[in-house]
Structure I
Amino acid sequence: MRHKLPLLAALATILIILPNFLAPYYKELLIEILIFGLYCMGFDIIFGFTGLLNFGMSVFFGLGGYLALLSILHLHVGLWAALAITVVGSALFSLLYGLLVSRFKSHYFVAFTIVVSMIFFYMAMAQKPITGADEGLTFIVPPLDLGVLSLDFYNPMVKYYFVLIICSAVFGLIWKFFRTPYGKAIIAVRENEDRAKMLGYNTTNLKVVSFTLSGVVSSLGGALYVLHLGFSSAHSFFWLWTARAVWWTIIGGVGTLIGAFVGPGVLVFFEDLISTWNADLYLIIMGIIMILVIMLAPQGIIGSIQRAMAKRGRERWR
């Protein structure tokens, strides 16, 4: 860990001072990248660290957004209370969902999560008075109450640092968790579930914990995205949000955590750049870019860097 501290400190410094040099549009883009990174980190917990391909991550993304939106819209709570409701509500849902789905294995697990995401999408489309369906719901985001002062959330700098602090705190907690014995036991399930059972681990409970943690983190990303936009619609449950989590995480580096932020950072930036240049061809070009990255860096950007550094370290000691 010590040799990583200078790198982490440099990265933190860049993220703190960077928005001061960006135009308003790129500040908003950077906020989105951080939010998408948090969402992807939730997917990386279940896929990269537990070895389960949840193809229904959009359920958590949409649920988190609506928990935050509806609590502000109907309960008239502040930002902190809305996020607390999101965390508690998504934790309870993810726990129940995890208890049900964790007993499935392989393609049955994938198929079940796909079906659940489709059910939630069509339910959201059908319940227009509650969700707004495809037209969505808009709301006024309350100010950020810090006790001694209240800050306007619509100020891009306030919003950016609010999102940055939450993402940094969640990243630190998840990073620490997977270095505890319990976190390492979850990784053991990914490596070989049968061997983990032989060692005495209750692999079902471990998968439920991982699934719950994944759901909470992804839901928190969904809540921040809705707060960022001041809007949400039933399309937040659509399968495309799951697909985005998958390809962002793969490009960034599966099982690396930091790759969850690098993936959307690279792809969202290029998507914005290329779509501005040519709106008709940008999807094709983005597809080519993703194929090239996967071919040149099969472990993802961060995974490939880590592998190269590890190889260099081994060669140094020969």
Structure II
Amino acid sequence: MEKKDLRIVYMGTPDFAVEALRCLVEGGYNVVGVITMPDKPAGRGHKLQFSPVKQYALAHNLPLLQPERLKEENFLEALRSWQADLQIVVAFRMLPQAVWAMPRLGTFNLHASLLPQYRGAAPINWAVINGETQTGITTFFLKHEIDTGEVIQQVSVPITPADNAGTVHDKLMVLGGQLVTETVDRILNGTIRSIPQEEMIEGQEPLKPAPKIFKETCRLTWNQPTLTLHNLVRGLSPYPAAWSELCNPAGECLTVKIYETEPEVTAAAEQPAANRPTPGTISTDGKHYLRVATADGWLRLTALQLPGKKRLGVEELLRGFHPDEQWYFV
């Protein structure tokens, strides 16, 4: 079968999912339909906003479905009418068996980690938060349990000290588009040799999960090691962003988002407790730097955002905002 004859249904929602769809369309693959999330209200006017995948589908005249519920018979009937040979899922949602088992060649997913590590909703964030030096992308066939199906292909990517979740996202997005088309080609050529994840787990380090990130996940707790805090900031930047409350001596607090930091690990933990600055204490010259005491040193804040303001570098922020060393983070 030629790629133009293989009927593909594509499912995805955010920017990360657009690249693989673009690669399929521009590569001449036969995308017969696209499924994405329903439009959601956004902004002050609560105007309905199209997902990035919907925007791409409309721009390229691709048939589109936006089901509220994936088990609805009307949706299932519409999906059957597309007569897909293969379904591809990138950053969408958990599918019922009635959907993923429908095509004769199955359904495969692109996941932003080296499975079986970092199964879950936020693999990029958690890999950076945990200080990993390597991550990657995986294509795998779907089955009942989320992110546990047989692995088809993987590509590894280094995480450098300068990376954050945003830069890793962009690397994996581009490579993911390429891997999706390579995986389709292998399915077409009959050269797939998928591997059960149970076999890959043997001899590996314990599995690390990648659960959904909530607001409280993003709060900085200053009595932790400097590198732990630094990696948390990296793993949440630029979105949803780490945060902490900056309070003045009167106890009035501002919620500050923190996007970039520089660690200063010292021998503070070895000093007598009476000589150590309390975690959350700030140190600043009022012009060039603002740093916060941690369990074992200081964390310099280099890009941050005050409520109702835009993100600023620390020097620009300190030109209009003047906390002194009686202020503190909690």
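Bear in mind that the values in this text are calculations on the coordinates, not laboratory data. Just so it is clear, the structure is predicted and the values come from calculations on it, not from any experiment. Cβ atoms are built from the backbone, for glycine too; each structure is taken alone.
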For mean count of other Cβ atoms within 10 Å over residues 87-94 computed as 21.1, the structure of I, II it came from:
II
Candidates I, II; percent of Cα pairs over 25 Å apart computed = 58; producing structure is II
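For structures I, II, which has the highest computed value of FRET efficiency 1/(1 + (r/R0)^6) of positions 23 and 111 (r between Cβ atoms, R0 = 25 Å, to 0.05)? Intermediate values should be presented prior to the final figure.
On the way: I: 0.05; II: 0.90.
Once FRET efficiency 1/(1 + (r/R0)^6) of positions 23 and 111 (r between Cβ atoms, R0 = 25 Å, to 0.05) is worked out for each structure, II has the highest.
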Structure (I, II) behind the derived value 0.75 of FRET efficiency 1/(1 + (r/R0)^6) of positions 15 and 95 (r between Cβ atoms, R0 = 25 Å, to 0.05):
II
By the measure Cα Rg over 2.2 N^0.38 Å, for residues 79-198 alone, tell me the structure among I, II with the highest figure.
I
Test item: distance in nm of label points 7 Å out along Cα→Cβ at positions 31 and 183 calculated as 2.9, pick one of I, II
I
Relative contact order in percent (Cα under 8 Å, 6 or more apart) was computed and gave 32; which structure, I, II, did it come from?
I
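Between structures I, II, where is distance in nm of label points 7 Å out along Cα→Cβ at positions 103 and 263 highest? If you can, show how the numbers build up before the last one.
Details: I: 3.0; II: 4.2.
Going through I, II one by one, distance in nm of label points 7 Å out along Cα→Cβ at positions 103 and 263 is largest in II.
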Work out the source of -24500 here, i.e. which of I, II gives that when helix-only ellipticity at 222 nm (-39500 (n - 2.57) for each DSSP H run of 4 or more, over all residues; to 500) is computed.
I
